[in-house]
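Listed next: structures, encoded as structure tokens.
Only the coordinates and a few stated rules stand behind these numbers; no lab work does. Nothing here was measured: the structure is a model prediction, and the numbers come from that model. Cβ atoms are built from the backbone, for glycine too; each structure is taken alone.
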Structure P
Amino acid sequence: MATPRYPGRLIGRLTEVLKGITGKLRREKPPAMIGLPPSARGLTGRPADLALHAQEVAHEWEDVGEAYVQKLMRELGIAEQRIGAPDYTRGGVKRAFLPEDTRGRTNDEWGRLYVDSGILNPELNAAENGLEAARIWAEARLRDRVKAVVAHEDIESRGVSHGEAVQRAPDTELPIGENARRILRSIAEGAKRER
């Protein structure tokens, strides 16, 4: 192998390349954001009204909510014909999750059960259920909220008044689990205090 004719030129060129690389590495990167972050300016990216926020999230995740609610109803042993109903405005697709409603639950005259965006609202019915029930609801997992709502609606759909369903729901025969029963017991206690 022959030695290069101009080794000084090669060394000079390598020195320039290394200086360029180290210069790029030493440069400070520009800030990710200029000014105050949106949260410091009062911009949260979500509505201040929690019910409206829950409704927006429910619309964005409607397909996931639908599958989840139907799955939980089946696990609880709700008969297939009572899990929601066909929505003919959407091509007859069965719907048990109603993102546009905000009450948390409903049932119809045929005994079919529905859950709505209210289950995502940590302040759902806080004023009427009392402070303890509101705290338990806000801290509860979504699964337990859905099970509690379904248990209440299952009883109410059998011709029982809302007030009576509130008192009877904690003792439901559905396998809702202790956390959902705790939600229902706190709501029943809150309703007793209101009388």
Structure Q
Amino acid sequence: MFNGIIKHTGKIYKINKKNKNCYIRVSSNLKFTQKEIGSSISCSGVCLTLEKFNGNKCTFYLSDETIKRSNFKILKKGNFINLEKSIRYGDRISGHFVQGHVDITSTVKKISVIGKSWFISFYLPYKFRKLVVAKGSISINGVSLTISKILKNGIEIVVIPKTLKLTNLIYLKKKDLVNVEFDVLGKYINSSLKKFWWKKIYDEIF
């Protein structure tokens, strides 16, 4: 579990692909210890396992399913990814609970710069509209953000200068692909309501 407050990015310096297996090697100033090998790290919103590290270089394994469901399918050498260690009990939660389970990928529709902040809109299929609310939380590339506006076919978020400085959102361009994770509380509530709805119909019929 993560909280979406990104303070470190890493640069992809090597990608090893063989059959359906893939390893990415990342250089970063995020420090690890031997005890953290095997621990979960959020990599641009994707929960990956730390395989090994050597100095400022670390290695992560990508499964075929992870590649299919995330923007890692278009990952290239030289790309920057957001990095966050999992939170510990007692840590301050400044963002929101992020699982590292990417729901969908989305494309950047528009970027407007007002003052020093970026207003970014993303395309969102209609069937996912029920999982977002204005002023609610959403994870974009692992970054905990607030939905500023619900659009006709998407959402808009506002990224402040500090977040831009610390994350890979600063490199976003129109049509770029991002990883999206909806608020886990909203997903559970939606799932419960669906079950209740069908139970009600069943009870009325039978």
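1.8 is what came out when distance in nm of label points 7 Å out along Cα→Cβ at positions 24 and 128 was calculated for one structure; which of P, Q is it?
That value comes from structure Q.
For structures P, Q, calculate Kirkwood radius over Cα pairs in Å and state which one comes out highest.
Largest calculated value belongs to P.
Taking distance in nm of label points 7 Å out along Cα→Cβ at positions 56 and 160 for each of P, Q, which is largest?
By distance in nm of label points 7 Å out along Cα→Cβ at positions 56 and 160, the leading structure of P, Q is P.
When relative contact order in percent (Cα under 8 Å, 6 or more apart) is compared over structures P, Q, which one is greatest?
Across P, Q, relative contact order in percent (Cα under 8 Å, 6 or more apart) peaks for Q.
Using log10 I(q)/I(0) by the Debye sum over Cα atoms at q = 0.12, 0.13, 0.21 Å⁻¹, for residues 48-143 alone as the calculated read-out, with -0.55, -0.65, -1.43 as its value, let me know the right label among P, Q.
Answer for the origin of the read-out: Q.
Between structures P, Q, where is distance in nm of label points 7 Å out along Cα→Cβ at positions 40 and 120 highest?
The maximum falls on structure P.
If you rank structures P, Q by FRET efficiency 1/(1 + (r/R0)^6) of positions 16 and 152 (r between Cβ atoms, R0 = 41 Å, to 0.05), which sits at the top with the largest value?
Top value of FRET efficiency 1/(1 + (r/R0)^6) of positions 16 and 152 (r between Cβ atoms, R0 = 41 Å, to 0.05) goes to structure Q.
If helix-only ellipticity at 222 nm (-39500 (n - 2.57) for each DSSP H run of 4 or more, over all residues; to 500) is computed to be -15500, which of P, Q is the source?
This value belongs to structure P.
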